[in-house]
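What follows are several structures.
Please treat every number below as a calculation from the coordinates, not as lab data. The shown structure was predicted, so the numbers you read here are calculated from the model rather than taken from an experiment. Cβ atoms are built from the backbone, for glycine too; each structure is taken alone.
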Structure P
Amino acid sequence: MNPFKKHICEILAEETGLSFSDISATLEKPPQENWGDYGWPCFSLAKTMRKAPPQIARELAGKIQSDGQIESVTAEGPYLNFSLDRKAVIEYVCKQIFSAGDQYGSQDVGRGKTVVIEYSSPNIAKPMGIGHLRSTVIGAALRKIYELLGYQAVSINHLGDWGTQFGKLVVAYNRWADQEKMAKEPIRELYRIYVKIHDQAEDDKSLEDESRAMFKKLENGDPEITELWKKFIEISYREFKRIYELLGVEFDAVVGESFYQNKMPDVINLMDDKNLSRISEGALIVPLDDYKLEPLLLKKKDGSTLYSTRDLAAAIYRRETYKFDKMIYVVGVAQSLHFKQFFKVLELAGYDWVQNCRHVDFGWVKLGSEMMSTRRGNIVFLEDVIDQSIEKASKIIAENNPDLDNKDDVARQVGIGAVVFADLSVKRQTDVAFDWERMLDFNGHSGPYLQYAHARLSSVLGKHGDDFDRNTDYGILSLPEEFKLARMLLEYPEKIDEAANHNEPYIITAYLLELVGLFSTYYQKYKSPTDKILSDDRNLREAKINLTYSIRTVLKSGLNILGLEAPEKM
C-alpha cells in the first residue's frame, strides 16, 4: 500500500473508530475523476451514527485538515473524497523509482514462501501450436509477478510423455514413418503420422487395440519400444527448447509424466489405505458421487494408469520436494473437471495443503469457429507465426528506419513481442479466435505499440544525456497529465499485487496500455519551448526528465513481466 493511501486510512480509522483493514478494503477511486484521487463511501457509519451517509461525509470533510500529503477533502453525496498533494506525489514516486530502479514495485509479501507454477506442458511428438502459447506466456508472466512479490517461484514444465497415445505413435511410426522426412523435419513427420493414425482408427478399430497393447509393452519396459519412445522425447524437446529460447521462457524443472511412473504403486496403495478406491466395471476408481463429481479413474481395465494418477503422484512429490506454500496449474479450461476431481481426492486423502493449489484456467484458442485439435490436424504451428511476425517487423523497420544499426535484433524483439502480446492482451479466461491480422497487428493496442513507446522515451532521455538532478523541484510540474502520470506510477506496485491475487497478467497489460496512452497524449499535446519535455527552462526540464525516466522504468518492468523485450531504438 502506498504511503498516501495508508495515511488516509489511518486518518479515517482515527476519526470513525473503524479498523484500518475495513477502511482500506473500501477505499476506492471516486465515481468521477474530478471528485478526487481516493473516495470512501460512508454507508457503513449510517447505522451506528444514525445519520444519513451524505451528512456523515460532510461532517468528516469539515474535520479532516489538509496536510503535506492531502491537498483537500470534500464531500459528494455519501462519498468522502481526498485529493492528494500533487508535488508530494510526483516527488515521492520519482524518488522511489530512482532508488529502486527495475525493482520498483517489488514487495516482500512472499518472502520466505515458495510458489510452484506448472505451465506450458506440451505433449511429446507434436509441434507446439499457437494454442500452446497461452499456457506458456501466462505461466512465465505469473512467475515474474510472484518473484517481484518476494516468492521463491519454481517453474515446472510437465511434459506429456506417457499414455496410450504413445502406443498409437509407435504403431503409426512402424507403419507409415518416412525416414527421409524424419531426418529433415522429425517433429512434423511425427505429427503427420499421429494425425493419420487417429483418422485411420475411426474406420479400423483394430488399431485402437493394437495401440493399447503397444503401450502396455512400453509400461512393461520392452527395450525396443522404450528406445523408440526415448527417441521421440529427444526429438520433441529439442524442438520445444528452440521455441522457448525464442520466447525467452525458462523452467527450473522439466519433468515428464513418465517420471512419476514408479510412484504409481504408492498412490494406488494410498487410495486403498484411505479406503477411497473401488473396482468399477474392471477399472479402479475413486467415486466422488457424494461431491456431485464423476469418479476419478486411477487404472483402466487393462491395468494401465492414467494422467490423473500421475497428477496425484506429481502433487505429492512436489509438496515433499519443494515444501510449497502455493501451487498453480496453468492449464486450459477444458481440464476444469479434472482439477475439481483431482483436488477433491487429495483433500479426501488428508492433504490439507491442497487448499493452496489453484487451477489457473484460460480460454480456448479457436481456428475459425472450431477448437484447435492436434488429433484432427487443425492447428497453426507457433514457429510459423513467430517467423512471419519477425518477417513483417523486419519490413516495417526497414521502411521506417532503414539506417537502424541492429535491425535484425529489433525485428526479432518486435516480432516476438507482437505474438506474445496478442495472447496477453485479453483476460486469460476469454476465448481467442486465431486471426493472422490480429496476431500480427503492429498498430493500436499491441506489443509493438508499447515497445515503440519505450524507444521514444529512450530517445528523449538520450537527447538529455545521463546527467540527472534527482533533487529537483517537482512543484514546478503543473500540467494535469504530469500529475496523472505520477498517480499511475504510484499504482504500479498495487497492480502487481492485484495481478498475483487474480493470477491475471492482463492486469499488467491493461495498465501499461493506459500508461502509454496517457504518455502519448502528453508527448503530443505539449510542444511549446516551455511545455515540451526537453524544455528550454533548465529547472523545468530536470523535473520533466525525471518523470520521463520514471515512466520508462515502469514500462520496461511491465514489458519484462509480460515477456517482451524493450528496444531503445526502433
Structure Q
Amino acid sequence: MDYKLTIIDYLSDELDLDRSFVEDVLEVPPREDMGDFALPCFRLAKAYRKAPQAIAQDLADKAKEKGLNDRMDRIEAQGPYLNIFLNKDRYTADLIRYVLEKQERFASSDEGNGKTVCIEFSSPNIAKPFHVGHAFTTFLGDALARMYGHLGYDLERINHLGDYGTQFGKLIVAYENWGDQEALDENPIKELLRIYVKFHQEVKDNPELEDQARARFKALEEGQPREYALWKDFRELSIREFDRIYDRLDVSFDSYRGESAYSDLIPPLVEELEEKGILVDSEGAKVVMLDDEGLPPCIVVKSDGSTIYATRDLAAAKYRYDTYKFYKNVYVVGLPQSLHFRQVFAVLKKAGYDWVDNCVHVGFGLVKFPEGALLSTRSGDVVYLEDLLDEAVKKTKDIILENNKTRDEVMTEQEIEETSQAIGLGAIRYTFLRNGREKDIIFRWEDILDFEGDSSPYMQYAYARAKSIIRKSGYTEEEIMAFEPVRLGEHASFVLAKSIAQLEESLKQAVKSYEPSIFARQVMTVCRNFSRFYNQMPILAAPDEEDKKARLSLCLASANVVKTSLNLLGIKTVERM
C-alpha cells in the first residue's frame, strides 16, 4: 500500500512536474494541519521564474482544474508548500485490507533476496558468567537479525565466542593452583569465575603468575595435551550454560565459531601480509603501520610469537567473505572497541580487500544502575543476567497476581507463569532497544515495568487489549477479516492507520542505520494511537453494527501489526494481562 507513489504519480502526470524532482523533495509535514504530504517549491523558482509561494498557488489551482483522484481529499497552497490531504475513509480502509492480507508478512520485502548478511553478536567469553552487560549486544544483534530476515536477507548469525587468548593461560594457572573439581562439576561458571578473580587477587603479590599464564597460553596455541584438554573442558561447560540462557531468551545462532576456530588460518594470513609488504618488525613484534590512516600500529604477532584478538578478527573476516561472499559483515560490539575495528578494517584495506568496505562496527553504550557503572569480572563485581531476568519475572508476576483478584477474565496459574515470563523478559529486552544504541542504559525498575510509560508492558497491553475486545465482540477473527472497513475517516482512526503504515519505512530506516530504536519508537507510537482510538471511538459500544464491524476490523489489523512488530524486536505478545 504505497500512497506516496500515488501522490508522486499524480504530481508528475497531472501537474507536469519532473518525477525525479518530486521523488526527491516530497515530504511528510511536521504537523497534521499542513497535510499528509507536502511538496516544497523552492527549487522550482529558477525554472519557473516565480516566487515559490506563487508556484505553489499555481499548482494548487491546476490541481483544482484537473480534479483529484479518489485517494486525495484536497490540495492547498500554504506559503511555498503544496500540501496534499488524503481521503481519510479510503486511506484507512485500504490500510486495513492491506494489513489483514499481509498478516505476519506485514512490512516484509524482498529487497535482500540473494544477499547474505553476517551478523556477529553476543560473543561472551568462555569461562565467564553471562552478565547483564552481554544483554546489550545480544538483544541489539538479535533484533537486527530479525529485521534483516524480515526484509528478505539471508542471515548468518555468528556467536564469535571469546574462547582464546591470554586469559586462558590465566585460567589454566588458576585452576591448577586453586581449582575445586567438585565445585566445577556442580556449577562450572561460578567456579571458573571464582578462580579467575582469585588469579587477579594473587597476581598483585606474585607478578610471576603473569609469566606463567603467558607460557601456558603459548602451550595452548602449540596444542599441548594438558592445556588443550583443560581449555576444551572450560569451553564445553561454558557453552552448555550459555545455551540454556539463549533458549530462555529465544535467541539462536547459525555459528558458534569462536576465536579458536581461526588458529589454522593465521599462519597463511601472516605470510600473505608479509608478502604484500605491509607487515613490519617492531621491537620483536610484527605489526602493520597505520600512520596514513591516523591510527596506531596494529599488532598481528606479539614478540613472544603468540597472537592477539586483532589477528583472529583479521582471519575471521577473511573466512567470512571467502565462505559467504557477504553483502554486509556486521559486528555488534561495544563502543570501547571502536579503535580496534578501525585498525582491523584499515589492515584489510591495506591488504587489498575491497570487501572490507561492507564490514560495519555497530557500537553501543554501557550498562549502569543508578548508583554507577557495572561489571568487572576481574574483581568479581558482576550482575548476572539471569538474576536480572528472574527479578523482572518476579516483579511482573506480583503485579499480575494483584490485578488477577479484580479482573473479569481470571488467569490460570500456568497462564500467569507464561505471561510473567513474556512480560518480564520483554521489559528487559525493550530497555536495551528503545533508545539510541550509543546511549548508556540506566536500569530503573519503575521505568522498566511501567504499564503506562515507554515500556514493553505498555505495548504488550495494547495487543492484549485488542484481543480482549475481539473476544468479547461476538465475532471470530475470520469473520472480522471479511468485514468492510467503511466510515473510518474520523481523526483517531486515521491517525492510527497512518502510524501503522509508517512502520514499513521505519523498519527500513532501522536496518539502514543499524538502529532498532527507530522501529521500536514507531511501534510505541502505534500502540499509543491504538489506545486513543479505542478510548475515543468505542468499539463494542459503537453507534450501530456497521460502525462496530468497521472498528473491529481496525482493531484486528492493529493487533496483527503489533504482534508482528514486537516479534521483530524479540518481544512476545500475551493474550491477557
Taking 50, 24, 18 as the value of Cα extents along the principal axes in Å, for residues 429-484 alone derived from one of the structures shown (P, Q), identify that structure.
P
For FRET efficiency 1/(1 + (r/R0)^6) of positions 461 and 501 (r between Cβ atoms, R0 = 25 Å, to 0.05), the calculated result is 0.15, so let me know which of P, Q that is.
P
Upon calculation of Rg and Dmax of the Cα atoms in Å from the atomic coordinates, which of the structures P, Q produces 28.7, 90?
Q
Per FRET efficiency 1/(1 + (r/R0)^6) of positions 21 and 509 (r between Cβ atoms, R0 = 25 Å, to 0.05), the highest-valued of structures P, Q
Q
Given 6.4 as the derived value for distance in nm of label points 7 Å out along Cα→Cβ at positions 53 and 197, which of the supplied structures P, Q does it correspond to?
P
Out of P, Q, which one gives 2.1 for distance in nm of label points 7 Å out along Cα→Cβ at positions 229 and 349 as computed from the coordinates?
P
